Structures are given as C-alpha cells and as structure tokens.
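S.K.: Got some structures for you, see below.
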Structure I
Amino acid sequence: MIQIQKFTFNLFSENTFVLWDDESKECAIVDPGCSDSSEEQILENFINDGNFKVKYLINTHCHIDHILGCEFVKNKFNPIYLAPELDIPLIQNAKMQASYVGMDFSISLLPDEYLSENKKLQLGKSELSFIFTPGHTPGEFCIYIPDIKSCITGDVLFFDSIGRTDLWGGNYDVLIKSINEKLLSLPDETIIYPGHGESSTIGREKKLNPFLN
C-alpha cells in the first residue's frame with residue numbers, strides 16, 4: 001500500500017511529497033522544493049532511514065518553488081524524472097522565474113519522460129495515474145492514487161482555495177474547467193494533498209471552497 005509523507009520547504013512553504021510502497025520500499029519524490037543544504041539533508045535522511053529506493057522524480061508542474069530540489073534528487077538518487085511537456089519552457093526559463101522573486105537560480109536538468117493521462121507508474125503493486133489539469137500552468141498534472149483514494153493536486157486545488165492564474169501561462173477559465181471536470185468528479189472521500197497548505201477532501205472542497213461556490 002502507498003504511504004505519503006509531506007515536507008514543507010523553501011520561502012514559499014511548498015509541499016514536497018514522498019510516496020512509497022510499504023512492501024517493496026519503492027518511492028517517488030514529488031515536487032522537491034528543497035532550497036538549501038539543510039532541506040536537502042532532511043529529505044535525504046528520510047529516504048535513507050526508510051531504506052527507500054527512489055524510482056521516480058515527478059513534477060506536477062514546473063514553477064520555481066516546485067523544481068528547486070530536482071537536480072539534487074536526480075544527482076543523489078538517479079530516478080526517472082517525469083514532468084509535463086507543456087511546462088518545459090518554465091524549466092528552461094527558471095533563471096527568469098527566480099529573478100521575479102529575488103532569487104538566483106538556474107537548472108540544466110530536463111525530464112527523462114513526459115507525463116500523460118495514458119501513463120501509469122508502479123510503486124510495488126500500487127499504481128499512480130495522472131490527471132491533466134492545466135490552468136495554473138499550461139501543463140500541470142495531478143497524481144491520483146486510487147488504492148488509497150488520494151490525489152496530489154499540485155497548485156490546482158487547495159484547502160479553501162485554488163491555484164493562482166496570474167503567473168506565466170495561467171488561465172482562470174481553464175483552471176476552473178480542470179477542477180470541475182477532472183477533480184470534482186473524483187470520489188468525495190478522496191484526500192487531496194496540495195502543493196501548499198493543509199490537506200482536504202474532494203467532498204469538502206465541493207461544499208465549502210469559496211472559489212467553487
């Protein structure tokens with residue numbers, strides 16, 4: 001069965017997730033936001049202490065706060081790196097993204113494979129599937145784990161909020177369509193793990209999210 005651990009990193013309080021299968025110890029690191037050596041050490045210690053095999057590195061989308069630790073993870077554990085193809089310009093222009101928020105950051109890493117709704121990834125006997133949810137960025141995907149009725153929602157859907165659409169490639173109408181057609185159709189009991197803030201459920205956000213009602 002898949003287990004999920006959250007770490008909150010960097011100046012943007014970004015949520016980095018480790019997903020692992022408790023039998024095989026295969027794991028995926030999602031949206032590594034570790035921005036300095038101390039945050040890198042926290043993530044590395046968790047992987048080593050759990051004796052996990054890092055099989056995948058996944059970006060739900062490629063805004064700077066979600067890619068800060070990608071090169072560290074790739075260099076340290078050499079997983080298969082997957083990201084949205086439509087977000088590649090965000091990686092290629094990471095230095096410009098950084099300059100907007102007063103940071104100096106660049107990245108030379110590009111994905112080994114692209115995410116798609118047809119792609120399924122295995123961690124042990126459990127499966128990760130992907131839901132195309134553009135709007136916050138042109139290419140964002142959410143990660144759905146049906147075995148445990150959970151969804152990593154990146155910066156699409158939050159507790160009582162939705163993703164920003166005033167950043168590069170954002171589109172409010174597209175984001176709302178993604179949420180209504182793709183995420184709110186999941187079972188109400190589905191737990192959502194967003195890229196910032198606390199967890200929620202699909203049912204709760206249907207009823208109480210002020211941006212959806």
Structure II
Amino acid sequence: MRLPFKSMFITSPFEGLQEHAEKVKECTLTFQEAIECHCALRCRRFLELKQEIGEIESDADAIKRRIRGHLPKGTLMPVEKFQLFRYLREQDSVLDAVEETLNWISYRDEPAIPEELQKDFFIFIDATLEPIELLSKIVKEARDYFKNYSEDQRNSVKELIHNLRLIENEADKYEDDLKRKIFNLDIDPVTIFHMVGLAEKIGRIADHAENAGDMMRAMISK
C-alpha cells in the first residue's frame with residue numbers, strides 16, 4: 001500500500017518543481033521578447049533582456065539546489081530519486097538551451113536573422129515555446145496526483161503529456177520546413193550556417209520540454 005504523499009514530506013518536492021517550471025516559463029517569454037527585439041532595428045534592449053534571462057536562470061538554480069537539498073538520504077518518496085532528478089535536469093535544460101540560443105544569435109551583428117526569414121522564425125519560436133506552457137500545468141497536476149493518487153488526476157497528467165508530445169512534433173515539422181527554406185535561399189554560406197544552427201538550437205528548447213514530459217510519464221506510471 002502506498003503511503004500518503006504528505007506523510008513522506010514536510011514540503012513536497014513537487015512544489016519546488018512547479019516553482020522551477022514557472023521560472024522556465026518566465027525565461028522563455030523573455031527569450032521571445034529578446035528575439036523580437038533583436039530583429040527590430042530600433043530596439044536596444046537585447047543585451048538587457050539577455051542579462052534578465054541570466055538572472056532568471058540564477059533564481060531557477062537556487063530553486064534546483066533547494067529541491068536537492070531537501071531530499072536527505074533515506075527519505076521515503078513516491079517516486080525514485082533518480083527519476084525526480086532526471087525530470088529536474090530536463091526542465092532545467094530548457095533554460096540552458098535558451099541561453100545557448102541567445103549566445104549563438106549574438107555572435108553576429110544585428111539583425112542576425114535576414115528579413116525574409118524573420119516571420120518563419122517567429123512562427124517556429126511560437127511553436128517551440130508552446131510545450132513550455134504545459135510544463136507548469138503538468139507539474140501541478142502531478143503534485144495533486146501524488147497527494148491522493150486519484151486515477152482521474154493521473155489521467156489528466158497523461159493527457160497533458162500527450163498534448164505536449166503532439167505540440168513538440170509540430171515544432172519539429174516547423175524546424176524541418178525552416179531549414180529547408182534556409183538552404184534554398186540565395187544568401188551567403190556563413191548566414192546559412194548561422195541560421196541552420198539557430199533553428200537547431202531553438203528546436204532543442206522544445207526537445208528538453210518533451211524529455212521532461214517523458215520523465216513525468218515514467219514517474220506517474222507506478
């Protein structure tokens with residue numbers, strides 16, 4: 001028989017996971033603003049937004065350390081520690097992918113994205129960030145499930161994860177279409193290399209969100 005979740009923890013680690021997920025969501029929204037700013041010739045806030053993302057990541061790191069620090073050896077848990085930590089690692093990797101993407105785009109002078117590709121990149125970014133919107137919802141529903149082990153709650157988590165996968169698959173299609181368009185444009189090879197690399201780095205943001213969803217699916221499967 002499973003022990004009630006509240007009897008195992010004074011503070012549920014899923015509360016920290018949700019707090020961390022909200023920081024990830026905040027980071028990606030700022031990332032979207034930074035990309036739009038970068039493409040706007042009159043915008044001068046790109047570096048400020050990039051710094052803001054660094055500050056958000058620092059806050060998320062503090063939450064991550066707190067989660068790990070509140071799981072002493074021998075603590076009873078409804079899930080394996082390695083599953084919890086792997087989930088946290090994938091969710092945290094979204095932040096790393098955002099920073100890596102902004103670093104990559106900043107290597108070239110503004111605007112690094114050619115005008116004829118900007119609309120396609122904006123659409124792709126929208127599709128890529130949509131799975132991030134679901135992460136905090138998934139963690140919230142999972143937290144509620146581990147409180148009462150309601151089958152309805154479990155099914156709700158599974159449905160959210162299923163939707164995340166569908167959305168991420170659509171983002172993959174946008175990435176493929178975008179790279180195909182880049183290769184068929186009459187632009188210099190360095191720009192082609194830079195734009196294809198940018199598309200791949202943006203795509204990794206959604207990849208880590210999907211991986212986090214898969215880890216959550218494994219945690220609720222028992």
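S.K.: Work out the source of -29000 here, i.e. which of I, II gives that when helix-only ellipticity at 222 nm (-39500 (n - 2.57) for each DSSP H run of 4 or more, over all residues; to 500) is computed.
M.R.: Source structure: II.
S.K.: Who wins on FRET efficiency 1/(1 + (r/R0)^6) of positions 47 and 79 (r between Cβ atoms, R0 = 30 Å, to 0.05) among I, II, i.e. which is largest? Spell out each step's value before the answer.
M.R.: Numbers: I: 1.00; II: 0.15.
Structure I gives the largest value of FRET efficiency 1/(1 + (r/R0)^6) of positions 47 and 79 (r between Cβ atoms, R0 = 30 Å, to 0.05) among I, II.
S.K.: Say we calculate relative contact order in percent (Cα under 8 Å, 6 or more apart) for every structure; which of I, II gives the highest result?
M.R.: For this comparison of relative contact order in percent (Cα under 8 Å, 6 or more apart), the top structure is II.
S.K.: Suppose P(r) over Cα pairs in 5 Å bins from 0, in percent works out to 1, 7, 16, 21, 22, 17, 10, 5, 1; of I, II, which structure was it derived from?
M.R.: Considering all the candidates, the number was obtained from I.
S.K.: Between structures I, II, where is distance in nm of label points 7 Å out along Cα→Cβ at positions 143 and 199 highest?
M.R.: That would be structure II.
S.K.: Once distance in nm of label points 7 Å out along Cα→Cβ at positions 23 and 151 is calculated for every structure in I, II, which label goes with the largest value?
M.R.: Comparing I, II by distance in nm of label points 7 Å out along Cα→Cβ at positions 23 and 151, the maximum is at II.
Read-outs: derived from the displayed coordinates by stated rules, not from any lab. Note that the coordinates shown come from a computational prediction; the quantities given were computed from them, not determined experimentally. Cβ atoms are built from the backbone, for glycine too; each structure is taken alone.
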